[in-house]
Structure 1
Amino acid sequence: MAKLPHDDIIPYQQSKLGKKEQVAGMFNDIAPRYDFLNRFLSLGIDVIWRRKAISILKKDDPKIILDVATGTADMAIMASKILKPEKIKGIDISREMLDLGRKKVQNAGLSALIDLEQGDSETINFADHSFDAIMVAFGVRYFENLEKGLTEMLRVLKPGGRLIILEFSNPKNIYIRKLYNLYMGTIAPKVAHWFSKNEEAYSYLNKSAKAFPERQQLLEIMNQMGYFDTSFKPLSLGICCIYQGRKQNSVH
């Protein structure tokens, strides 16, 4: 698979570890404060974004769902309530995030429905055509190889299944973009540093979002990887987008 410029953006420039290992270590480090900072830095709007993304899957009535880069299982828990599926599998490379996610799942009484395990989005440990739908919320920009991750998710989707991606994007309005860049590039990392003492990690979150291929560019990559019926929808003045694509019904 081809490497994209975004694939080379890493959390720690001085580290000799690969991107995947760095990202796992970074999330292990910030896991205890991740949920709080997500709500605080997004002013709670990320909850609305997640709900809108999941609601797109309602028309498909998926029974078996994969939540890639599940983190602390926010998407999985919300999807269980909105979609009422039979099973949700969540995978993530961060052990600490998964430990917190399992506690949240247990507290919600959803342990029989939601199963979380450590896993790599680029070598997904499930058989071909296993899932009716796949969700990724704020996770694809951390893939070491975006094209490989998209291909793997397509592989485990059932024919006709839908992929939903939720990801930050750069606002098109110049004034909104300037405010967004100031907030994400300066204010958010400083605030994160007060709470987590890991300003470098939150600076990386912004850099990775800015370098990520977005809107039509991401759709073109999805189309090249074999998805069809692709589209995107900007949210909140364009600071976030929902992307979707499906797997062909006929598998060759």
Structure 2
Amino acid sequence: MRARTVTHPAWLLLVLAGLAQPARAQDDGTRPRTEVAGLLTVTTKGISTIPSFTLGKPAVIADVSIARRGLSFEPQFRFGLDGKPWSFLFWGRYRLHEGERLHVEVGAHPALNFRATQVSIRGAPREVIVARRYLAGELSPSYSLSRSVNVGTYYLYSYGVEEDVTKHTHFLALRANLTTVGLPAQYVARFTPQVYYLRTDDRDGTYLNAGLTLSRRNLPVSVSTTVNRTIRTSVAGDDVLWNVNLHYAIR
């Protein structure tokens, strides 16, 4: 299959602007509500779902979540700060189990990853943006040890549709989530360490990653930072990645 060329992605921004408005379905006391939320993130170095994959420069990420009865549609739009698209993911997720302590979620998405390339049109050089297609699925079980400590695993498989991309990507992570440690009541800190294994076709590696998020209750703005460190790898990429993020939540 041939990669698709995208030259006018601006229409997606108009769709996103409409979806991201804070809205809820009317609640008449008998029907479950449809929850709509959004998150806008500005980051110093765009880091992907797989932390060793990066845009390598400042980026903006827009997330939208539309959820009802354990089923959610969660598109994510990523752009460089120069306005060029980075990737679009169209997640569908479902909570298989929502117990007091055990939580299991599955998800799948089609995705577009964009790359700028030079072509010749009527003898004149021109930059175009080529879209490469992916299909992916995920499984995410987690267990709450307490109100502030959560542990779990995460598995993601991605298939590249085009012939000139990585065809098979496997990502397996062991994660922990620790919240609100040693802070005043109105502040929240979340620490999210993980160790993960990554395999891309015939190359693989193991990594350490940790994130720290600081927020204040009832305030839509938060800040976070992420550090990614290679333990051993044959996959191309930086040995150390670090970024800072500013988030704005819409509910």
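Computing relative contact order in percent (Cα under 8 Å, 6 or more apart) across structures 1, 2 gives 15 for structure 2. Set 1, 2, criterion mean count of other Cβ atoms within 10 Å over residues 61-68: the highest-scoring structure is 1.
Could you tell me which structure in 1, 2 was used to calculate semi-axes √(5λ) of the Cα gyration tensor in Å as 31, 24, 19? Walk me through the numbers on the way to the answer.
Values: 1: 26, 21, 18; 2: 31, 24, 19.
Structure of origin is 2.
Looking at structures 1, 2, which one was helix-only ellipticity at 222 nm (-39500 (n - 2.57) for each DSSP H run of 4 or more, over all residues; to 500) calculated from, given that it came out as -1000? That value comes from structure 2. In terms of distance in nm of label points 7 Å out along Cα→Cβ at positions 117 and 149, the structure with the greatest value among 1, 2 is 2.
The numbers here are math on the coordinates, done by the rules we state, and not lab data. Bear in mind the structure is a predicted one, so any value in this text is a computation, not a measurement. Cβ atoms are built from the backbone, for glycine too; each structure is taken alone.
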